[in-house]
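Participant: Down below are the structures I want you to see.
Since every read-out is calculated from the coordinates, none of them should be taken as a lab result. Because the structure is a prediction, the values reported are computed rather than measured. Cβ atoms are built from the backbone, for glycine too; each structure is taken alone.
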Structure I
Amino acid sequence: MKKIIAFGASSSKQSINKQLATYTANQFQNTSVEILDLNDYEMPIFSVDKEKENGIHPLAQDFYAKLGSADLIIISFAEHNGNYSTAFKNILDWTSRINAKTFQEKPMLLLATSPGARGGSSVLDIATKRFPFQGGIVKGSFSLPSFYENFDVVNGIIHPEYKNQLLEIVNSTEF
């Protein structure tokens, strides 16, 4: 059975991006799904001085191993001032010190959502352009605008057009 690792790239306990990542991962058939919580990987702010003094943080090593165990990685990005959340960026910085190809040539689906009409499209654009340089094989990307109008906790994506767009990506993703 193929394994999916999914997470929202946010430290919010009520992360709408974690909800979207979880929903998306569960659209795949005959897979096992593990949902990560970035709060389980909270580390000091990365610096080369801290790395020199203490080595690579053990939580970064754990996160890297989790990515390595996946057959598919699904990330849904929170957008903070047009970019990654600080929590995600810090984990990425620490983990990239283990291997610049952080995503270990794994297939990925990259998602984003926000309460606004742009649905985190700025951060999604940054990630889809950057992650191939970091060993991610981006199989597809999807932005869900206006999360609270288009997503229901029980039913997932409730807007038919957006639901169909995501399902097309899911159904065409080979891994």
Structure II
Amino acid sequence: MKRSPARDLRLEPWSEDDGLALLHRLNTPEMTAHLGGPEPEEKVADRHRRYLALGDGKGQMFRIAVDGHTAGSIGYWETTWQGEQVWETGWGVLPEFQGMGVAADAARLVIEQARGAGRHAHLHAFPATDHGASNAVCRKAGFTLRGESTVEYPKGNWHACNDWRVTLSTDTDR
């Protein structure tokens, strides 16, 4: 469990108890507008199972807690990007916590979590090019913009994104 110095912001490991309920709160048209829209119930349940199964060095999902209240989710997981094994990150902050720096603080904490995992040299984020708030989170959290690209997310939904990256280690053997 990590804290942000700005407030009592913590990253709590994803759990069976509250993870599925949080995914339902995040699976709204407003929250998924830049991700292809809400997912059907079976996809939400499958996502919850995948989040619970992360571990063994494959990444970690977290519930973002602010002053004891659930504010959203963030995590990191393995992916292959341009032929390199890297960490990828993504987040969702509930509307009542948006505009308060929660996502940027959580992103800084997840950078430290990924760095501590010691597995990959880079952490990437791929927000939609037209998603100003998520691109601002990347900038505020210390990511470097590498340019535009196209990603498939969710499966079958291709969209323009920005490739933001943080170097976690200069060890080229990772």
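Participant: For which of I, II does relative contact order in percent (Cα under 8 Å, 6 or more apart), calculated from the coordinates, equal 22?
Facilitator: That value comes from structure I.
Participant: Ranked by distance in nm of label points 7 Å out along Cα→Cβ at positions 56 and 120, which of I, II sits at the highest value?
Facilitator: When distance in nm of label points 7 Å out along Cα→Cβ at positions 56 and 120 is calculated for I, II, structure I comes out on top.
Participant: Out of I, II, which has the highest value for distance in nm of label points 7 Å out along Cα→Cβ at positions 128 and 152? If you can, show how the numbers build up before the last one.
Facilitator: Numbers: I: 2.8; II: 1.9.
Looking at the calculated values, the largest one is I.
Participant: Consider the structures I, II: one of them gives 1.00 for FRET efficiency 1/(1 + (r/R0)^6) of positions 80 and 96 (r between Cβ atoms, R0 = 41 Å, to 0.05) as calculated from the coordinates. Say which.
Facilitator: Numbers: I: 1.00; II: 0.70.
Only one of I, II returns 1.00 for FRET efficiency 1/(1 + (r/R0)^6) of positions 80 and 96 (r between Cβ atoms, R0 = 41 Å, to 0.05), namely I.
Participant: I, II: which one has helix-only ellipticity at 222 nm (-39500 (n - 2.57) for each DSSP H run of 4 or more, over all residues; to 500), as calculated, at -11000? Please list the in-between numbers first.
Facilitator: Details: I: -11000; II: -8500.
Going label by label, the one that fits is I.
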